[in-house]
Structure 1
Amino acid sequence: MKLSFQIKLFISLVAFFSVLFALLGGYYYVDMERQLYQEMSGRARIQAEEIALIPSLRQEVADKDIAAIKTYMQKLAAHSDASFIVIGDNKGMHLFHSVFEDRVGKELVGGDNTEVLAGKSTTTIRKGGLGISLRSKAPILNDAGQVVGIVSVGYLTSYLDAITVNKVVNILLAAVLLLIALFIFSWFFTRSIKKQIFSLEPREIGLLVRQQKAMMESIYEGVIAIDKNCRIEVINQAARKLLSLSQPTRHLRGQHISEVISPVPFFAPETMLARDTHDEICHFNQSMVIASRVRIMLENELQGWVITFRDRNDIDSLSAQLSQVKRYVDNLRIMRHEQLNRMTTLSGLLHMGRYEEAISYIQAQSEHAQELLDFISSRFASPTLCGLLLGKAARAREKGVKLAFDPACLMDKPFTTLSETELISIIGNLLDNAIEATQRSALPHSPVEVLIKLTEHELIIEVADQGVGIAPELRERIFERGITTKKHGDHGIGLYLIESYVTQAGGAIEVADNTPRGAIFSLFIPAGGEARRATPAQEETDYAT
C-alpha cells in the first residue's frame with residue numbers, strides 16, 4: 001500500500017527531528033558531563049587549598065591534635081557540598097574523615113599522596129573508601145614551608161552523575177514537549193502543503209508537468225506565457241521556430257519580452273492592461289503573424305498574459321481557399337436561381353406560343369450577361385477579381401440591386417502593395433455593405449456605382465450607394481471593430497478589416513455622404529510596392545468577402 005504524500009512528509013519530518021534531537025541530546029549529555037566534572041574539580045581544588053591555608057588548622061595538624069581538628073572540621077564540613085573532606089598527616093595517616101570517624105589513625109586510600117607530600121596540589125579520579133570519586137588534594141605547610149599534612153576534598157562520581165542525569169531529564173522533558181509541538185505543527189504543515197498542491201501526489205504533479213510540456217511542444221501555434229512584469233515564463237518550440245530564435249527554452253525563460261521580440265504596440269503595457277485581444281496582425285521579428293493575447297487572473301489578481309500566434313501566410317492561404325470556395329458556391333446558387341427563373345419564363349412563353357417574345361427574351365438575357373462579362377474581363381487582369389465582381393453582380397441582381405461599373409474602371413496589371421486576398425476582401429466587403437444598405441432603402445433601388453482604377457501612383461477604389469447612409473453618431477467610429485449599421489447577423493468586421501488593410505498598406509479612406517442619400521467610400525492606396533507602416537493595424541482572420 002502506497003502512503004500518501006501527507007503521511008510521507010509527516011513521517012519524514014518526525015523521523016528527521018527525532019534523530020536530530022537524539023544527536024543533540026547525546027552531545028549535550030557528554031558536553032554537560034565534561035563541564036560538570038571541570039567545574040567540580042575546580043571547586044574541590046579551591047576548597048582544599050583554602051582549608052590548607054587556615055593557620056589554626058596548620059598548627060593543629062602539625063601537633064596532630066585529633067580532637068581539635070575534629071571539632072573545627074566538623075563545623076567546616078557541615079557548610080560544604082563536598083561528598084567528603086579528609087585530613088591526613090605527613091605520613092599518609094587519617095587525622096579526620098567527615099563521613100567515617102573510624103578511619104582516623106588508618107592509612108589514606110587511593111595511592112595518590114606522593115605528589116601532595118612533595119608539595120604539589122593534585123586532582124584525580126580514584127576509588128576510595130566511599131567509592132569512585134573526583135577529589136582534589138592540597139599540602140598543609142608549616143611556617144617553615146615543610147609539608148605537615150594533606151587536605152582531600154572529593155565528590156563521588158555517582159553524585160556527579162546524578163546531577164547530570166537530573167539536568168538531562170529536565171532537558172529531555174522539554175525536548176519531548178517540543179517534539180510533540182513539532183508533531184502537531186508538521187501534521188498541519190503537511191495538510192497545508194497538500195491543499196496548496198490541490199491534494200495531488202508528487203508523482204501526479206510530475207506527470208502533469210510532463211504532460212503539459214508535451215502538450216505545449218505539440219501545439220502547432222506559437223505560445224508564450226509572460227508574467228505581470230512581461231518576463232517570459234513559458235515558450236514552446238513552435239514559438240521559437242516562428243520567431244527564428246536559436247536559444248534553448250531555459251535561456252529564454254526570465255528574459256523580458258522586448259529582448260526576444262522587437263518592441264511593437266501589441267506588447268505596450270497600457271495596451272495589455274486595457275483589454276485582451278484576438279487575432280491581431282502584428283510584426284514579430286520581421287514576421288507577419290496573427291496574434292491573440294489573454295490575461296491570466298488568479299484570485300482577482302493579474303498574474304500575466306498568454307500570447308498565441310501563428311504564421312499569417314498559413315491563414316491567408318486557407319482563407320483564400322475558403323473564400324474562393326464560398327464564392328463559387330454562392331455564384332452557383334445565384335446562377336441556378338436565375339436560370340430557373342429564366343427557364344420558367346421561357347417555358348411559359350413557349351407554352352403560350354409566343355415564339356417571337358421567347359426569342360427576344362433569350363437574346364436580351366444573353367446580351368446583358370455577355371456585355372457584363374466582356375466589360376469585366378477586358379478591364380481587370382486578375383481572374384480572381386473578375387470572378388468576384390461577376391459573383392457580386394449576380395448576387396446584387398438577386399436582391400434587386402444593380403451594380404453600375406464606371407467606364408473608367410481599369411486594373412490591367414497586378415497590384416503589389418496588397419496581396420490578392422487583401423484586395424478581394426476590401427472590394428468584397430465594400431460591395432456587400434453597399435448592396436445591403438441599398439436593399440434596406442426605399443424602392444425603387446438606385447444602382448451601386450463602382451470605380452476600380454489603378455494609376456501609375458495609386459489604386460483608387462470608390463463605391464457609392466444611395467442606401468440608408470451612415471448615422472452621424474457612428475461616423476467617427478464606423479471603422480471600429482463591432483460597430484455596424486446593420487440590424488441582424490454577425491457584423492462589425494467588414495469595415496474594420498478594410499481599415500486595417502488600407503492603413504497597413506499606407507493608404508487612406510474617405511467617407512462622404514452621397515446625394516440625395518447614401519454614402520460614398522473612397523480608398524486611395526499607393527502603388528509601386530511601397531513599404532508598409534512599421535506598426536501594422538489589427539486584423540481578424542475571418543476574411544469576409
Structure 2
Amino acid sequence: MQKRWVKKAAPSEDQVKALSQTLNINPLLASILIQRDIDTYEKAKAFFRPTLDDLHNPFLMQDMEKAIERLHKAIRAEEKILIYGDYDVDGTTAVAVVFSYLFSFYKHCEYYVPDRYSEGYGVSQAGIEYAAANGMTLIITLDCGIKASDKVTLADSHGIDFIICDHHLPDANIPTAIAVLDPKREDCTYPYTELSGCGLGFKFIQAYAQKHRDEEEVFQYLDMVAVSIASDIVPITGENRVLTVFGLKKLNENPSPGLKALKEISAIRNELDVSGIVFTIGPRINAAGRIAHATGAVKLLIASTEQEALDLAFAINEKNDQRRVVDLDITGEALAMIEADERIKNANSTVLYKSTWSKGVIGIVASRCIEKYYRPTIILTESNDKITGSARSVHGFDLYEAIEACGDLLDKFGGHRHAAGLTLDHENLDAFIQRFEEVVSARVTDEMKSPVIDIDAEIQLDTITPKFLNILKQMAPFGPENLNPVFEAHHLHIAHSLSAFKDRHIRFFVKQENTSNVLAVVGFDMIKHYESLVSGKHFSMAFTVEENVFNGNTSIQLKIKDLLVND
C-alpha cells in the first residue's frame with residue numbers, strides 16, 4: 001500500500017532564526033519546536049524542563065470542591081465507598097490509583113470493574129445493584145459515567161450518591177450527580193482538557209490530599225498515570241507531558257510492585273518510554289479484561305508485595321498469550337471474509353459480523369484489518385442477544401460523526417473521531433451496514449484512502465550529529481501531538497553492509513550524495529525493499545533518528561518509516 005508523504009508547513013525564516021539563536025540549537029530543531037507551538041524561551045523552558053509545580057491547581061476544575069466535600073463527608077461518617085472503573089488500561093489504572101490512595105488511610109471502600117461480556121462498557125445496573133446490596137452510599141466512577149444519567153437516577157433511588165470522574169465528551173445533559181468532574185464540560189474552565197481517565201482520578205486525589213492530607217502522598221502513583229496516558233493514546237502535551245515525564249521516571253526507577261512485575265515478565269531491559277508501554281505493559285493489563293475479568297488487572301496494580309505481584313503478573317501474561325492467539329485467528333477469518341466478497345473488497349468501509357468472535361479482541365482485529373484494507377472499519381460480534389462492535393478510523397476521517405449519522409439504527413454508541421464502540425439489534429444489521437457504507441462513501445476523500453506519513457522536515461544527513469540527537473532526545477516523551485520527529489532525505493545510497501534478518505527486517509549503512517556522514521539504518525518489516533536496494537539504485541527515505549545501545553556501545557541509528565527507490 002503506497003503511503004503519502006505529507007510535509008508540514010515550515011515556519012518563517014525570521015522565527016526560526018530568532019528561536020535558534022535564543023536556545024542555541026540547530027535551526028532545523030527550532031523549526032520543529034515552532035511547528036509544535038514552542039516558539040518562545042518561556043515555552044521551551046516549560047517543555048524541556050518540566051516540574052511538578054507546573055501541574056494545574058485541581059480546584060480549577062468545575063465541581064472539584066463539591067466532590068472533595070462529599071468524599072470527606074463520607075470518610076468522616078464512615079460510609080461505604082465504591083470505586084467504579086472501566087475494564088481497559090485507563091480504567092483499571094484509575095481504579096488502582098484512587099482505591100490505593102483511599103485504602104491507605106480509609107478501609108471502608110471497595111472497587112468494582114464491570115464484566116466486558118455480561119455488563120458491557122460504563123456504569124451497569126449490576127454495578128448499582130451490587131453497591132445497594134452491600135450498603136454503599138457513595139460511588140466514584142472513573143473513566144466512565146458521563147453518559148450514565150439513568151444509572152445515577154437508579155442509584156439515587158437506592159440512597160447512593162455519585163461522583164463522576166470522566167474524560168469523555170459529555171452529552172448536552174450532564175448527569176445529576178453530586179459532582180461531575182470532566183474537563184470537557186462546556187462550563188468547565190480547567191486549563192487542560194486532554195487528561196486520561198486515570199489522570200483525572202489523580203487530580204481528584206491530589207485535590208483531596210491538598211485539602212486534608214499531604215500532597216506528596218499522591219505522587220507515588222504517577223507510574224500508573226503514565227501507563228494510562230500512553231495506553232489511552234491521549235495527547236502528550238501540557239499537563240499530560242508533566243505527568244508522563246515524572247511517571248516514566250517513577251516507572252523506570254522505582255515502580256509499584258505490580259508494574260515492576262509486569263516489566264520483569266515482559267523481559268524489559270532498557271528504560272521504558274511511551275512506545276514501550278504501548279507494546280508491552282498496556283496489552284498485558286488489557287488482556288485481563290479481554291480474556292477474563294479485569295479485576296485481575298486491578299489486583300495486580302494494587303498488589304503490596306513483589307511476590308504477590310509476580311504471581312498475578314504471570315497469570316495476566318498467560319491471558320495475554322491467549323489473547324494473541326485469539327486475535328490472530330479472528331483477524332485471519334476477517335481478512336478471508338473480505339477477500340471472498342468482491343462487494344466488501346471494493347467498498348469504502350469494512351463492516352464484518354460473526355456471532356462467535358470474542359468481544360474482547362474485536363478492536364484489535366479492526367486495527368489489523370486497516371493495516372491491509374485502509375478504510376474505516378467496524379468488527380461486530382454478539383453479546384447478550386445484541387450485536388456489539390468496535391470501530392477504528394483512518395487518518396483524517398471522523399469516525400464518530402459517521403456512526404452518529406447512523407444513530408437511529410443503534411441502541412447506543414460512544415467514542416471519538418479515531419475509535420468508537422456501538423450496540424444494535426440484529427434486525428438493524430443489514431440496514432446499518434448499508435447506511436454506514438453510504439455515509440463513509442459520501443464523506444471519505446481520495447486522500448483519506450491511503451496511509452499518511454507526516455514529515456516534519458527535510459534533512460541532510462550531515463546535520464545528524466550526537467549534539468543534534470541529544471537535543472532531539474530531550475523532546476521526549478513522544479506520543480500524540482508530540483510525535484518523534486520524522487525526517488525525509490533524498491539522493492541516498494547504500495554505503496555498505498546491506499543485510500536481512502528474521503526474514504522480515506533489513507539493516508544497512510547509508511550515505512547521501514555530496515555528504516560525508518555514514519549512518520546505521522534499520523527497517524522493521526521492510527524486507528520488501530531488499531531486492532530493490534541490492535540493485536544499487538538511489539532512494540529517498542522517511543525516518544526517525546534514534547539512539548542505539550548495543551553491547552555497551554551507543555550510536556546514532558535511523559529507523560525507516562518508508563522508503564522510495566528511484567526507478
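Taken together, the values in this text are just the output of simple stated rules run on the coordinates, not laboratory data. Bear in mind that the values here come from a model prediction, so they are computed numbers and not experimental data. Cβ atoms are built from the backbone, for glycine too; each structure is taken alone.
Name the one structure among 1, 2 that log10 I(q)/I(0) by the Debye sum over Cα atoms at q = 0.07 Å⁻¹, for residues 141-428 alone of -0.61 was derived from.
Details: 1: -0.61; 2: -0.30.
The structure behind it is 1.
Given a computed value of 19.4 for Kirkwood radius over Cα pairs in Å, for residues 21-300 alone, which structure among 1, 2 does it belong to?
Details: 1: 26.9; 2: 19.4.
Here the read-out was taken from 2.
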### Query
For structures 1, 2, which has the highest computed value of distance in nm of label points 7 Å out along Cα→Cβ at positions 13 and 245?
1
### Summary
Note: helix-only ellipticity at 222 nm (-39500 (n - 2.57) for each DSSP H run of 4 or more, over all residues; to 500) at -16500, derived from one of structures 1, 2, originates from structure 1
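Could you tell me which structure in 1, 2 was used to calculate log10 I(q)/I(0) by the Debye sum over Cα atoms at q = 0.06, 0.09, 0.10 Å⁻¹ as -0.58, -0.86, -0.95? Intermediate results must be reported in sequence, preceding the final value.
Values: 1: -0.58, -0.86, -0.95; 2: -0.33, -0.76, -0.94.
Here the read-out was taken from 1.
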